[in-house]
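Q: Structures for review follow.
Just so it is clear, none of the values below were taken in a lab; they were calculated from the coordinates. Predicted model, so just to flag it, every value in this text is computed and none were measured. Cβ atoms are built from the backbone, for glycine too; each structure is taken alone.
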Structure P
Amino acid sequence: MGVHRPYFVDAKPHEKRMMCTFVGGNFLLLLLCGAYLVATFQAAGVTWPTILAAVLIGWFVADFASGLVHWGMDTWFDEASLGRAIAIAREHHTHPQHILGYGFLEHSALGSAPSFVFIGVAALLTALLPVSAVTWCLMVVWLITATCLFFGTSFHNLAHKPSRSAVIRAAQAVRLLIPPEEHWAHHRGDQTIRYCVVSGWANHVCDPLRVWRKLEWLVQAVTGAEPRRDDRVWQRRYRETGTLLGPPA
């Protein structure tokens, strides 16, 4: 499948400023998390097995966080509420390869906005607690999650094109990064599974347990909001020119 010019590639000045704010804020968060880990390493008294466990947990949490953001954007929001970000996310459903036509700023902003807000608060609260092995490991989890959301769409994009890098192909083969065949399961049918796009680990927990459907029931029961309320309108509008074929060869 070829990559064509995306429909929403032209950002207005205020949209660019907003994206730069979130991307810059999330990058600052990465620096602060890293500085905390360096400054408190000795006091925390962590061991290497503990660090390895924290990294693995962080990679899983980051994958789940990517799915939570993906599910939220696909299910509850529209262009009237979040504007161009939702338009890009919805365009990706009818024209999957168009995502490759956006720049790094758009790719990073999609994950950096929720990371800066929610992971930023979690990291701040963790930093205010007395230093311990637990708080140090928690900060590792926040650092990995914020980093993966910073590069999340870039990781996701690797599942949309064959990689020339042997390292990337190896990481996909051992499931450190989500392989194309797993991600493309999301693009088949009604696109309500396989939301997690960093490694795909969390998909094998969330989908069998129907986590997203249960969350939708809970949100709808509490707020009365209808999941994917106007998704059919969008699909009818763009599907006839879409490319819902399968993963790149």
Structure Q
Amino acid sequence: MSATFSPVLLDALRNARHLLVFTGAGVSAESGIPTFRDALTGLWERLDPAELATPDAFAHDPALVWGWYEWRRKKVLAAQPNLAHHVIAELVTCVPRLTLVTQNVDDLHERAGNTDVIHLHGSLHQPRCSVCGQPHALHSDAPIEPEEGRRLEPPRCVHCGERVRPGVVWFGETLPEAALNAAFEAARDCDCLLSIGTSGVVQPAAMIPQLAAESGAVVAHVNSQSMTVLGPRQVSLVGPAGKVLPALIDVAFG
């Protein structure tokens, strides 16, 4: 696989002052976490994820939406970080500065050893009040079992008594300003970016590789499908992140 790694990318990694790693659903999928493109199974197979992940859906049927997100959280808690997560965590020791930005709402990066992860789309593990916005502490890491039913009434906020909602960004909502600004700042400042397991079509997160490229960074796309690249300072590495990343890092730093 080393033959697929361009000298431009290898030099950029070895000499990086600031490496930005940007991850999407493809990384978590290798740990068995379903993506929004995957067909739902079991009790949820007749539901459309895009129709559940909206403020209107929660207002119409909060128990259905909360139950679905607790089912998703159970999937995450049962999963383990894969080799790609661990390699990304190890990269911290290879470069002077590393910023990790993810579109994923799980905690697999953290469990692999990364700290200060920028979550653009929120987290399944950080619910908050739907009205006052106060964080809500989950009392148990054992969410509802799928066979117990689709609906699960959300807990109530201890501050105002309103329903607690999942701590994720729904369709129609804006990304958290602080996280997005930090990601954009890192994109403009980095000299090398690894975009891993993301389709590059979900805005405004898709602007991150573009901003990095416009600022002169070398950009590498690691994906199961070939990605369109513009110019000699962009490369597309095709394959599972759990195989491509270890080989890349071994060649660059081994």
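Q: Identify the structure, out of P, Q, from whose coordinates mean projected area of the Cα convex hull in nm² was calculated to give 13.5.
A: On the way: P: 14.6; Q: 13.5.
Going label by label, the one that fits is Q.
Q: I have 28, 17, 13 for semi-axes √(5λ) of the Cα gyration tensor in Å, for residues 109-212 alone, calculated from one of the structures P, Q. Which structure is it? Don't skip to the answer; put the middle values down first.
A: Numbers: P: 28, 17, 13; Q: 31, 16, 14.
It traces back to P.
Q: Between P, Q, which one scores greatest on distance in nm of label points 7 Å out along Cα→Cβ at positions 77 and 117? List each step's numbers first, then the result.
A: Numbers: P: 0.6; Q: 1.7.
Sorting by distance in nm of label points 7 Å out along Cα→Cβ at positions 77 and 117 in descending order puts Q first.
Q: Name the one structure among P, Q that mean count of other Cβ atoms within 10 Å over residues 125-132 of 13.2 was derived from. Walk me through the numbers on the way to the answer.
A: Values: P: 13.2; Q: 17.2.
Only structure P yields this read-out.
Q: Additional query: Assuming -9500 is helix-only ellipticity at 222 nm (-39500 (n - 2.57) for each DSSP H run of 4 or more, over all residues; to 500) as calculated from a single structure, say which of P, Q it is.
A: On the way: P: -19500; Q: -9500.
Only one of P, Q returns -9500 for helix-only ellipticity at 222 nm (-39500 (n - 2.57) for each DSSP H run of 4 or more, over all residues; to 500), namely Q.
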